[in-house]
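Input: structures, listed below.
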Structure 1
Amino acid sequence: MWPALDNCVCLVKPGGLLAIAVYNRVERRLGGSAMWWRIKRLYNQVPRPLQAAMVGAYGGSILLRKLLTLQNPVRFLRTYGHDGGGRGMDFWHDVRDWVGGFPYEYATAGEVFAYLHDRHGMELVYLNTHDGHVCNEFTFRRLV
């Protein structure tokens, strides 16, 4: 990820903007970013039938959670991605991405800021941070 950011900065003219999104680093023993890295790596090393089982198990756990919290999982699937905030993919495509999207790199907002500001002199002009396994969004301006 860091060499890729170096390459991106080289393409930005002075005064130009660089907009990026980087997965947030989550530090937890169970369910942290390192655990998800291992899951995604495993997914990409096993045969397709096991990949399908991994996707089914994770997607099924999400749907079971909906049911246990008295939400309608069928309605959830039917309306998934049509709430205005959708990513343009159906639920199962998203689950495959969550379980098997690799390579998978992550950093805290502070790590990304420090890298681009200290190493490249970039000025932060926009930041949208989140908790959990989502992307933090950044816009930097190249000063020189």
Structure 2
Amino acid sequence: MKKTCSKCRQEKFIDEFYVRNKVSMVRQCVCKECTKARVKKRHRDNPDRTRNNDLRRNYGISLSDHATMYEAQGGKCACCGKPGDGRWAKLCVDHCHSSGKVRDLLCRNCNMVLGQVKDDPQLLLSLVAYLNKHTVNPPKLNE
């Protein structure tokens, strides 16, 4: 079955159109290719709007809230004190997964470590003890 895209006016197979309504399986009038191009252009033309929307949706903060946090932290990770690097120059918003409360901004590596241990301080302490056990000259924690 074929349908004509209202944007590019090309006749395309029905599966080249996104489903608008999953119950009735009604398809959108603009093809996937044209939709992707429109969204990509909107994101490219309005990066701050897109980032602001993502921050609001995911963490309940605005772009200006993020900028305030970034400045307060001196543009550095709240854990390791390093700036974001390379592709991940923007620091990640760290949040509590059970409460949803935003904590601080972290570099990608620190954020991923917390995610891997599921924010469990006891597991982190166990990992520190393990590393100290297998280190030639382990540092003292209170130095």
Structure 3
Amino acid sequence: MAFDVKQINPIDFLPSVAVGVALPFSAKNAFRSTYTTQDALKSNLVNFLLTDTGERFMNPNLGAGLRPLLFDQMTDDTTDAVESAIRRGISTWFNNISLTDLKINQSPDTNSVTILLKYKINNTNVQDQLVINFQQ
């Protein structure tokens, strides 16, 4: 009989130890800590998607580079370019997750783009999703 083994990151066993910093910076002291690797990974994904390539000092290749694509005329080709940039960046920088679904919905009337990203953390049973709205 086969069963799915769930691996838990050792850091998650220490509930009082912060793993990372959550986005957005909205706490009283500007930083809100994350205490699980799942929350830290989600914050890292948000940071990655909002970072432009060449923006990060000493690591110019980090970033999805979505800004030039999103503020261009939205066509099917632009949507495909955004999707390929996200898939390429996640496969390069986040080898511990697998994309299960990626949808990009554009609304030209309101000048907005919504990205729905569903992913699974490898070697765990954890699935999560991320929704980011870009509005002009």
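When Rg/Rh (Cα atoms, Kirkwood Rh), for residues 19-90 alone is compared over structures 1, 2, 3, which one is greatest?
Details: 1: 1.02; 2: 1.17; 3: 1.06.
Largest one: structure 2.
Upon calculation of Rg and Dmax of the Cα atoms in Å from the atomic coordinates, which of the structures 1, 2, 3 produces 16.6, 54?
Comparing all candidates, it corresponds to 3.
Taking relative contact order in percent (Cα under 8 Å, 6 or more apart) as the quantity of interest, name the structure among 1, 2, 3 where it is greatest.
Numbers: 1: 43; 2: 11; 3: 16.
Comparing 1, 2, 3 by relative contact order in percent (Cα under 8 Å, 6 or more apart), the maximum is at 1.
Taken together, the values in this text are just the output of simple stated rules run on the coordinates, not laboratory data. The structure displayed is predicted, hence computed values, not measured ones.
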